[in-house]
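Take a look at the structures listed below.
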Structure 1
Amino acid sequence: MAKSDKTIKQLQAEIDTDLSKFIKRYVVELKATTPIRTGRARNGWVNTWDGKKLGNGGKINVAKNNVPYIGVLDTGSSKQAPRGIVQPALKQTRKK
């Protein structure tokens, strides 16, 4: 294996590790930012990133929430999250 190939593989491994950690923190922040009444919306967040989509030039799906009203909560309809959920969680994750 050429030195450059080894370096590229090491770099890809580091990026994968860093991205995986970032996404895990992001899902934690999504849960923390989600208003809680019954806990259904907060518990609905799941990490969906499989580590295989990086580099294809498309969107990377990293989290989802199938609770039907999550979109309404993300518009800032709750006093607990007047700025929504997704953007504040991303902003908080980027700070860490």
Structure 2
Amino acid sequence: MNMERSNLLKNLMESIKLDAYVEAKTSEMHVCMFCGRIGYKDLPMKRIGGRWICIDCLRELKEALETLAEWEQEINLKRELKRDMVKGFNQ
């Protein structure tokens, strides 16, 4: 019985220490504006304006921006095809 009480007190103290640590480090934690993950030591974050973005979302955004010209070409091609089709139907 004494051993159980000792383990209980030990666990309680560890829990209190962990809570205090988390509360002390909360100011260093940030939430990614895209995925909602919490960034701390293992997840690098970058501040953009007043918000934070994680490295994974930043990589995806970079990839999307690098292919933006291709997207615009596809959109313009579709518009031209649609315009030509409408012209063909109206003649």
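Quick note: the coordinates plus some simple rules give every number you see, no bench work behind them. What you see is a predicted model, and the numbers here were worked out from it, not measured in a lab. Cβ atoms are built from the backbone, for glycine too; each structure is taken alone.
Listing for the model above:
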item	result
Which of 1, 2 yields -22500 [helix-only ellipticity at 222 nm (-39500 (n - 2.57) for each DSSP H run of 4 or more, over all residues; to 500), calculated]	2
When relative contact order in percent (Cα under 8 Å, 6 or more apart) is computed for each of 1, 2, the largest belongs to	1
Structure responsible for 3.4, with distance in nm of label points 7 Å out along Cα→Cβ at positions 30 and 78 calculated and labels 1, 2 on offer	2
Top of 1, 2 by distance in nm of label points 7 Å out along Cα→Cβ at positions 22 and 70, largest first	2
Top of 1, 2 by mean projected area of the Cα convex hull in nm², largest first	2
